[in-house]
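Quick heads-up: structures coming right below.
What follows is calculated from the coordinates using simple rules that are stated; it is not laboratory data. Keep in mind that this is a model prediction, so the values were computed, not measured. Cβ atoms are built from the backbone, for glycine too; each structure is taken alone.
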Structure I
Amino acid sequence: MSLLIIIPAFLVTIGILVTVHEFGHYWVARRLGVKVLRFSIGFGKPLWKRVSKDADRVEYVVAALPLGGYVKMLDERECEAGCEIPEHELPRAFNRQVLWKRAAIVFAGPLANFLLAIAVYALTFVLGVDTFRPVVEVRADTPAAIAGFQTGDTLTAINGEPVASWDDLHMLLVEDYLKSPRLEVSVTTREGNNAQRVLDLGDKPMFKDESDFLNKAGLSLWTRGTGISGVLAGSAAEQAGLQAGDKVLSVAGTSPQSVHEFIQIIQKHAGQTLSLQVRRGDNDVSINVTPQSKELDGKTVGSLGANVGAYMTDAARAELAFTQRYGVFEALWRGVVKTKQMSVVTLKLMGRMLTGEVALKNVSGPVTIAQFAGASASIGLGAFLGFLAIVSISLGVLNLLPVPMLDGGHLMYYLIELVKGSPVSAEVEAVGFRIGMALIGCLMVLALYNDFMRLMN
């Protein structure tokens with residue numbers, strides 16, 4: 001992907017998220033009478049600065065390092081040696097505010113990120129979200145296959161919660177799995193019958209690596225098309241003349257309805273010549289292929305020696321693709337629900353990192369964020385807005401963690417102050433600051449390490 005897309009998309013993403021977060025602090029501080037000295041997007045040398053014309057003379061700054069920002073308020077604790085705060089301005093100092101005002105100002109930053117996510121999700125639902133109906137393909141020897149799911153099943157509910165789209169399916173599966181690995185799923189079969197399946201994921205490490213959750217469960221979108229993405233040298237596929245890009249129309253007179261069905265047919269015909277109909281470009285081509293014999297789990301099965309993958313057929317797209325669109329109020333409510341779901345899932349996944357249930361390699365840094373920003377922007381506005389909402393929620397949740405230096409750390413101090421009746425001492429705050437710096441530093445190192453390992457792979 002071109003850096004001409006990645007870099008602007010990343011800067012826009014970070015710029016929006018930081019501005020919204022810091023504006024939350026700024027707006028509430030001003031409403032509560034606290035004097036704001038500077039509103040900065042970025043750190044370091046100012047690239048642009050404007051001073052407000054009101055009596056407060058607030059400095060609005062865009063700085064050189066875009067990875068963050070801050071709101072500087074009048075505060076006696078931050079007054080440099082020799083500086084004096086005029087007596088009449090002391091009541092407007094942050095440190096002189098009652099507890100609830102300080103807490104409100106601190107909490108306003110993460111809250112602004114959640115409100116942004118709600119607004120973005122609502123906007124996408126008003127504009128329309130292109131998605132697919134939750135019709136699944138099931139892989140053999142997976143939890144879904146063991147539970148009795150069949151290719152062509154339409155999932156209609158998970159633990160009683162209705163499933164309207166493929167996006168809903170993914171979110172509800174993850175959300176409910178984090179509550180309990182045993183999921184009750186309602187389906188409508190290919191024949192139109194209603195059925196109940198119990199999907200037990202208790203023995204499956206769902207978050208030990210970065211592979212897709214649904215794929216581990218054995219479910220994927222039923223695209224109906226089987227294609228050849230690569231051919232191994234000396235294989236039966238190469239000898240028969242199969243090529244990367246070929247789309248399988250039929251094998252042995254049967255049109256496979258999934259990749260799994262195609263593979264099953266090949267495996268059952270070791271050493272037997274099969275007739276394949278494939279689409280190559282705009283032409284249909286007939287090919288005879290004899291699968292080679294190989295041992296698999298103690299059995300002799302047929303093998304093409306080709307990489308086989310799924311693609312969306314025109315018929316499947318016409319049947320499954322649709323646009324989710326709602327009126328303003330319904331869209332706003334769905335934005336609230338989705339933001340709540342994402343927030344809870346994000347927080348639970350962070351918690352499971354501490355227990356080792358979620359691999360630390362899932363932590364992403366600025367490089368990965370930049371790549372996803374560029375990828376979503378290249379897809380279109382809807383995809384970019386969805387990405388923006390996810391990152392905004394992650395930023396909000398991260399900042400509420402009870403870690404010194406973060407907003408949640410300050411809120412933790414205020415809770416202690418509420419209980420003990422007096423503020424935390426400067427010595428405790430200093431120790432907490434050093435601990436917070438160490439934790440954030442380690443997190444940044446881990447995130448950058450994961451970023452570069454992804455680039456190397």
Structure II
Amino acid sequence: MRNIVWFRRDLRIGDHPALVAAMENSDEIVPVFILDKQQISEAGSKLLAYMSNSLRALDESLGNRLHIIEGDQVEVLKELIALYDVKEVHISTEYERYGAQRDARVEAAGIPLVRTGSPYAVAPGRVVKPSDATPYKVYTPFYKAWCAHGWRAPAPTPKEIKAAKPSDKYRAFPDFPVPAGTTIIEAGEAAALKRFKEFTKNGLDSYDENRNFAGIDGTSKMSSYLKFGEIHPRTLLANLGESKAHDTFRKEIAWREFYADVLFNNPHTDTDYYAPKFKEMRYDKPGKQFTAWCEGKTGYPFVDAAMRQLVVEGWMHNRTRMVVASFLVKDLHLEWQLGERFFAEHLTDYDPASNAHGWQWTAGTGTDASPYYRVFNPIEQGRRFDENGDYIRKYVPELAHLSAAEIHEPWLFLDGYSHGYPERIVDHAVERIESLERLKEIKADKPEQPPRPSS
């Protein structure tokens with residue numbers, strides 16, 4: 001007897017409840033990945049290259065038995081069910097709109113899906129307010145309830161996986177090369193476990209102190225691995241203690257689950273405003289300034305370094321994600337969706353929930369409990385989180401000749417522009433005031449105190 005394991009956002013064999021469930025009542029599994037033409041057409045080139053590498057890593061862990069097929073999910077699954085005399089199709093539960101709708105369509109076609117586990121420690125919709133069973137709208141109480149709910153221990157990793165050998169017909173591995181001039185991180189479950197081991201040894205205990213500094217290797221870099229399910233969040237959580245640093249990392253995992261929960265309960269907010277009143281705000285049309293932002297040529301070194309990192313590596317430090325998002329929305333007065341789409345084109349860790357709601361949090365249009373309209377100062381953020389300018393020098397070589405005291409404001413020094421760095425496209429101080437004025441026009445989230453220097 002055979003069962004299909006349909007891999008999607010779970011490209012691993014460790015801590016994989018659906019894989020374990022499929023093996024429990026079958027003599028042999030049929031591991032399958034179906035290339036989705038729609039998703040491929042909408043994905044960025046670096047993400048596709050990463051996925052291609054991840055699939056090859058998964059295939060190796062399965063003894064080169066992974067069935068890779070391009071086509072309609074219903075047609076592919078029906079063909080394999082008939083060929084292998086399959087009893088059940090096992091999956092990890094999907095909660096995002098596209099995945100959930102796809103699975104509903106498959107079931108409507110008469111294909112039995114057995115759901116076990118999900119990409120989350122606690123599935124979206126599980127954590128609700130005890131008073132009225134409604135979803136949380138603010139992160140901090142969600143985090144407390146999420147911790148109180150708890151999660152299962154990691155599922156055991158199979159010692160041996162008996163899988164059907166696919167014919168050449170079912171070995172249609174995609175060939176998405178890494179774009180020229182870019183470098184992406186190593187993909188696959190083994191790479192994820194290796195990176196987390198290194199982080200646990202060298203970075204976890206100081207995570208609370210170092211995670212915001214863009215110029216050092218102080219973050220876990222687990223986001224791409226979590227995106228493709230090469231590692232499960234429970235695997236990460238199982239290794240955490242109760243120290244401040246460990247709790248800070250636990251909170252970052254919870255942010256991912258909070259945003260998944262928010263999107264699950266508000267599925268339109270992947271592209272639309274969580275706070276509808278912000279649709280009324282005056283926004284500018286994208287033009288040359290948007291192009292400069294995309295190219296990392298705004299004239300603000302910390303912003304430009306981050307944008308260039310994104311384009312070259314398919315990843316960006318979390319602190320700088322907030323800074324560049326604030327700059328787009330608050331300094332250039334453009335809608336957050338423009339930035340969200342640009343991130344989607346370049347990130348190897350692109351996640352609809354985390355990306356959209358990370359952007360909305362910074363834009364002030366999402367789940368933000370802050371009593372004031374937050375505007376990040378790109379100069380001060382650079383000074384605080386790249387004090388010596390090492391991060392800037394790495395990605396903005398036109399400024400490599402400047403000292404730590406000079407590099408954050410090159411316009412103040414005679415040779416600041418001597419190597420071709422562009423002049424500022426806007427004056428932050430002016431645009432901050434303009435942003436707050438536009439806020440007043442819609443009478444939304446007014447500051448509870450007089451304007452103060454931005455964060």
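When distance in nm of label points 7 Å out along Cα→Cβ at positions 152 and 432 is calculated for each of structures I, II, structure I gives the greatest result. One of I, II was used to compute distance in nm of label points 7 Å out along Cα→Cβ at positions 112 and 280, and the result was 6.0. Which label is that? Corresponding structure: I. When FRET efficiency 1/(1 + (r/R0)^6) of positions 40 and 248 (r between Cβ atoms, R0 = 41 Å, to 0.05) is calculated for each of the structures I, II, the largest result comes from II.
Supply the structure label, taken from I, II, corresponding to distance in nm of label points 7 Å out along Cα→Cβ at positions 48 and 256 with the calculated value 2.5. Source structure: II.
When helix-only ellipticity at 222 nm (-39500 (n - 2.57) for each DSSP H run of 4 or more, over all residues; to 500) is computed for each of I, II, the one that comes out at -13000 is II.
Among candidates I, II, the computation of log10 I(q)/I(0) by the Debye sum over Cα atoms at q = 0.10 Å⁻¹ that gave -0.77 used structure II.
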